[in-house]
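Listed next: structures, encoded as structure tokens.
Please treat every number below as a calculation from the coordinates, not as lab data. Here the structure is a predicted model, which means the values were calculated and not measured. Cβ atoms are built from the backbone, for glycine too; each structure is taken alone.
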Structure 1
Amino acid sequence: MKPKIGITEKNESAIIKILTTVLANEMVLYVKTRKYHWNVTGNSFMELHKLFESQYNEIALAVDEVAERISKLGGKSIGSMATFLKHATLKESETNPSQKAMIEELLSDHEDAASAIRKDISTIEDDTNDVGTADFLTALLRDHESKAWILRKYLA
């Protein structure tokens, strides 16, 4: 049964397409952060190990929330790694970089995700008037900004 929440089918489809990219990026960032948690070494090992664990747990919750938002709009969420990578704008990591490079890459990904979500919010507000999804994405944007801020402090 299609939702009847005041959004046209055309707009629902456009929003679901945007959210699918957001979902894919969240999943790529989740996997990368978890990988770095497993493979971090060096003099700040335990601190970064715990930081990355905290961040990937928060990202896992965001993944679920994005998928549920897609469902609330009548869509079906993608769910395979191949499909996530096809829709993501973020890239996975196939190496085990140094601590500093891990932090730099995660920082860049959170900043890229925040920038993309900021544009998505404008598109959704301007083109679909879906204030619910815009509000949802605003909270996700703030989460990425906070994670980026924490990572940036390690590079100062």
Structure 2
Amino acid sequence: MMKASAFFTREQQEAIVRAISEAEHATSGEIRVHIETSCKADVLDEAAWLFGKVGMDKTADRNGVLIYLALKDRKFAIIGDTGINALVPPGFWDNIRDHMRQRFSENLFTEGLTEGIIMAGEQLKEHFPHSKTDVNEITDTISFDYNEPGV
């Protein structure tokens, strides 16, 4: 299995980052993608731990979203911060998760991610619309497995 940082081509990574930027243009919410080679723990537990590790819990409105992928184990999770979870109904992320799962099952990983990111931005703008004073609080870049050498 290749390293997480090498799974997507440079062009695919750029498309994912563009999707994050586009999605955040309509919302004050912050979206981050983190990719690991494998996940030995429960995927939701690992994603929740990484949420803090990559600083998603540092937004002013607590409106960060982490999309976490573990490639080898074919696991992924979407985690929203407390500001989002306090406002949205149960199952808020289910349509996005299901759409991404379908695309991933077709081996369309870039499309699944970019479409999921855009869908998340659409959902976020309902509760956290973009304002003129909004600043990008979290980098749009993809973060990768912290256990990889050189990452």
Structure 3
Amino acid sequence: MKRAEQILGILLLLFSIFIGYQCTLIESGTEFGMGPAFLPFWLSVGLGITSLIFLVRAVVLPAAKFAPVFCPDRAGGLRVFLVSLAYLISIALMKPLGIPLALGIIAATTMPVLGARNWKVVALTALLTPLVIWAVFGRLLNVSLHMGVLEDVLPLY
């Protein structure tokens, strides 16, 4: 597994560099210098730092510190399948419902699968996610979002 983690660290580092470079090609026309590339750029920086730490750990630590193989149990495989299914359904719903509502659905469906047991927290997160997405991207960053059914309720401009 040590070799696999080294390869994964290198791939994640290259991916973060690629995303960071692509973000520099996007024009940012807002008064604060924040635009469509702001969040992806800083996420790529965070991914780059994390992948460097991951890579250094994989190089420095002895092979005995790593698990011999990676094979998720049945419950883990089911969680991966359910989260992937939730993302695919949300992507399919982005056109009719809009991006904020689809992301709220992702939050509502993946939190219980990943272990959230407090239904009040899940419901609150599912309700606040579309509002926060609209406030940050639609109002603060002036990013044009597809609002779907919320177009008349939460106008962008």
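A few points about this structure:
- Origin of the value 4.6, where distance in nm of label points 7 Å out along Cα→Cβ at positions 43 and 75 was derived from one of 1, 2, 3: 1
- Relative contact order in percent (Cα under 8 Å, 6 or more apart) derived as 38 - corresponding label from 1, 2, 3: 2
- Value 1.02, calculated as Rg/Rh (Cα atoms, Kirkwood Rh), for residues 59-114 alone, assigned to which of 1, 2, 3: 2
- Among 1, 2, 3, structure where Rg and Dmax of the Cα atoms in Å as derived comes to 14.4, 44: 2
- Among 1, 2, 3, structure where helix-only ellipticity at 222 nm (-39500 (n - 2.57) for each DSSP H run of 4 or more, over all residues; to 500) as derived comes to -22000: 3
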